[in-house]
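Read the figures in this text as sums done on the coordinates, not as results from a lab. No experiment lies behind these values; they were computed from the predicted model shown. Cβ atoms are built from the backbone, for glycine too; each structure is taken alone.
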Structure I
């Protein structure tokens, strides 16, 4: 079964076409990089794929669920981490996860497992207002993994993090894919997309202008020894 499938997916806002008839498919266990300049339609696409925003036209399926007609069946199948750190700062990391576990009907034993998975066991009892940005991001990923989703959406997961913490987050993402979790990743860091992604889609002004492996996108660029950023600029005419 295809993990994510979009067919002519389109979204209009007051006469503005934010996403313009995009189509693609993502395989189970694949890390799929979704790159584009600010305002290109990345977050709008994620919101449609996660059932938070109704498409104007087109269809999409995630984990076998129609994102419009089967939203309730979709929710247990996906995890979502947006770039806003929406956690309860007066609660400890563990209590944040226990609260979410109750909402999902997840066993308490999963809390300990995801804390171990993201490396937060030693600070689990600390209030999250004492957490660094990197620790908060780890907690958000742990929360998204509590119910063992088949597909994980990550919107700028390493934005604003120092290089060491960002490297740890990338290692977590790579490990999830090896376990069979499909990862839909947006990032402004080209090196991150290059190193992590099995394939990359580049969206510009609401339209997908290329989908391929990072290696092939670089090989197709006009420049010898091109980086993924070179390929991106060649395709879009602008940098991230």
Structure II
């Protein structure tokens, strides 16, 4: 027990600081994009440097991000291992992606693609799901949403799913495998519907809703807890 408490005292504050940094990064990136900066890796790197110098009273989003990051670090505290550490890294990237999408409606390739390749590399190195499951998950994550978008385009004459969402789900599949993707999408869709309904009840008109945060939350839970939500459908 003493060892767990010592690890908690060392790991959790650092994880909380990392979560707060993700919030600052998302804020700086959204500001840069709103001012006309290119949606690319150079803007992301510049925003990352600027986020290091952010000061001031923490916002509610910053505190929430810090708490979520500390929660994602609990497996590292309870059962420390390289696998737990790399999964925490994936959850941190998902937190940053969800915050960026919530702020500016974008899922930059500079985050989604490295996250996908990192998941495949972790699988190859034996620190994630089986490599064949990771490859199948990445392919199904992207291809499944691409197919949904195709049908929506035929029905409504416009795209209904962003390319960033497809790449994000491909990255999730690389980390979690193909099996949990149906549950992740179901949870994300239900979350989006609930938020849209609440907005309508409040009289707020919702033209579009960033889907990335709703994908990131259940995905992080699946990766952090190493659960297989396909069994919810049996």
- prompt: Thinking only about relative contact order in percent (Cα under 8 Å, 6 or more apart), which of I, II has the largest value?
  reply: I
query: The value 15.3, 46 for Rg and Dmax of the Cα atoms in Å, for residues 105-216 alone was derived from one model only; which of I, II is it?
result: I
task: Assuming 30, 22, 16 is semi-axes √(5λ) of the Cα gyration tensor in Å as calculated from a single structure, say which of I, II it is.
output: I
field: When Kirkwood radius over Cα pairs in Å, for residues 1-120 alone is computed for each of I, II, the largest belongs to
entry: I
- request: Looking at FRET efficiency 1/(1 + (r/R0)^6) of positions 57 and 89 (r between Cβ atoms, R0 = 41 Å, to 0.05), point out which structure of I, II has the largest value.
  value: II
- prompt: One of I, II was used to compute mean count of other Cβ atoms within 10 Å over residues 49-56, and the answer was 18.5. Which one was it?
  reply: I
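Hey, helix-only ellipticity at 222 nm (-39500 (n - 2.57) for each DSSP H run of 4 or more, over all residues; to 500) derived from one of I, II reads -10000; which structure?
Derived from I, not from the others.
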